[in-house]
Structure P
């Protein structure tokens with residue numbers, strides 16, 4: 001479980017800070033990409049608190065896995081995240097599958113987690129369509 005954190009993945013060096021959970025670099029980037037979509041913010045329990053700051057709400061995230069040697073460092077688990085799509089609305093499904101394809105396009109393709117842009121555009125609201133458009137204009141890969 002991650003509490004309210006900044007997703008820099010860096011520690012301030014104090015003993016207290018070393019105990020706080022962090023995200024690895026790729027997962028931190030993914031959270032920043034997701035923060036542009038209100039749907040993904042809801043799914044992931046995050047809020048954008050500024051251009052570079054994300055507020056991570058304190059909830060259990062079964063799709064984050066602890067690093068085996070650094071137990072306070074968490075990384076995104078695509079297979080576990082995909083499991084949530086079984087209970088999603090159409091719009092949530094499209095955004096979740098889009099995020100899985102941003103995370104690792106070749107892995108998503110191998111799992112047949114295909115993102116259909118035109119089906120998504122037909123179902124998504126303007127805010128989520130804008131999140132995808134913004135990413136397409138300036139893609140950042142985790």
Structure Q
């Protein structure tokens with residue numbers, strides 16, 4: 001289970017990579033860490049990349065509601081545009097729940113099926129290559145971590 005953040009401060013952009021299994025406690029740990037890390041930053045855009053998310057069985061709609069409430073109450077900042085990149089209909093549905101619950105405080109949320117569309121909407125298409133390289137490096141890192149020792 002993993003949620004990883006990468007900050008592109010010159011662009012006021014945060015990339016959040018979700019992979020593997022994600023559950024409610026994992027999401028709340030991420031939100032708390034992100035709140036601390038972004039204090040004082042001027043963020044205007046975020047991309048949540050769910051393409052490597054494989055298991056959301058531990059994530060319930062009440063977790064999504066609580067996450068939206070937490071962001072509303074605890075971050076107290078203009079969160080800017082949020083693009084959520086989803087790989088399938090199930091994740092799309094969860095993203096829609098978050099989008100609808102977050103509307104009172106974060107109106108600029110869109111859900112996308114392709115990285116190109118999401119980055120175009122965020123006006124950050126120039127970061128496409130760098131984001132794909134980060135994603136590939138993270139995947140390669142994970143594969144190396146889990147390779148059994150030979151011998």
Structure R
């Protein structure tokens with residue numbers, strides 16, 4: 001399966017590759033400039049929100065099923081957060097992108113083994129969560145605006 005690029009406000013995530021123990025991809029600045037070590041911090045900060053959208057959706061679905069607005073639905077999609085993964089982030093060899101490699105943390109790997117789930121990280125999991133980070137950021141911004149205007 002081919003994975004399309006994911007564009008955010010400032011970055012494009014591209015060239016997804018699944019290895020035996022990790023998923024790798026590039027973060028390329030949309031303005032096509034030379035990247036530096038500060039960009040590593042920017043990407044790391046952006047990735048801190050991985051899994052947040054999935055967590056909020058799972059919570060809303062649970063709430064709606066508890067008050068019987070919807071029937072209980074089991075979800076095949078698991079929600080994970082930044083701490084479930086180990087991130088290796090570095091400036092690309094020609095300073096035109098940031099290389100990102102992600103693998104499961106030992107705790108997450110053991111949890112998945114105990115649940116009889118695959119411990120192989122796949123592109124689908126990371127790709128889906130990367131696509132949802134902008135949704136989370138927009139929701140977070142909206143809530144902050146509402147809360148800020150209520151004060």
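Read the figures in this text as sums done on the coordinates, not as results from a lab. Keep in mind that what you see is a predicted model, and the values were worked out from it rather than measured.
Things to note:
- Source structure of the calculated read-out (Cα extents along the principal axes in Å, for residues 69-132 alone, 35, 27, 15) within P, Q, R: Q.
- Read-out relative contact order in percent (Cα under 8 Å, 6 or more apart), computed value 19, structure in P, Q, R: Q
- Computing P(r) over Cα pairs in 10 Å bins from 0, in percent across structures P, Q, R gives 10, 34, 33, 17, 5, 0 for structure R.
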